[in-house]
Structure 1
């Protein structure tokens, strides 16, 4: 009997957890900043050195590349090919 892998969702990550997020043009570092009853807020590093917030559904799926959590997208793009590190404090 096979067991199905456990589905990891965004709301199961603790506040402060780091993950990778696909933006319109590249992959960026992000951190879970708030978990509420309705949504999860993540802060994303921007090219200007500031951060901006994204709100996502609680049940947004998280996949792992080794131990790195990644916000799941529909394409099979490899994050390593287009990852941008804007702020070296992250």
Structure 2
């Protein structure tokens, strides 16, 4: 519940903009079902990759006690991964 409150509080503009652009993109695409399929495929690849990465990291390294410096590096690495999936997935 806290996550939803924070999302609405900090990202209301981005969520609304994303929804409007999604509707515009679907309305201008010749085959809207293929567009929805592409978006779903990319979200699946990003989500599954993040879960797979966590499992592999847990098996190889174990539980990591994140301090502030490593937490920032980890966040940047995850953002780069999701960006690459959406760019090339």
Structure 3
């Protein structure tokens, strides 16, 4: 399964899916959302999701999925996520 965080508009639903199905989730499309806007650069909720995956020893792929106008922020966000993994 690929879990696309940006398309689920309630954080509680994301947590429920992660906790119940993380063994079946192979990919996480990670991006923030704000109202009707999706595929925004990562926010604190996205970082919480990544922290949970790391702490759970999840072994899958995190794919940043941003709108084109935010692609320039990807390198910084990738670096942030890599640092989280090493903590």
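Structure summary
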item	result
log10 I(q)/I(0) by the Debye sum over Cα atoms at q = 0.14, 0.19, 0.26 Å⁻¹ from the coordinates reads -0.74, -1.13, -1.28; which among 1, 2, 3	2
Structure (1, 2, 3) behind the derived value -31000 of helix-only ellipticity at 222 nm (-39500 (n - 2.57) for each DSSP H run of 4 or more, over all residues; to 500)	2
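Coordinate-derived values only; no laboratory data. All values reported here derive from a predicted model rather than from experimental measurement.
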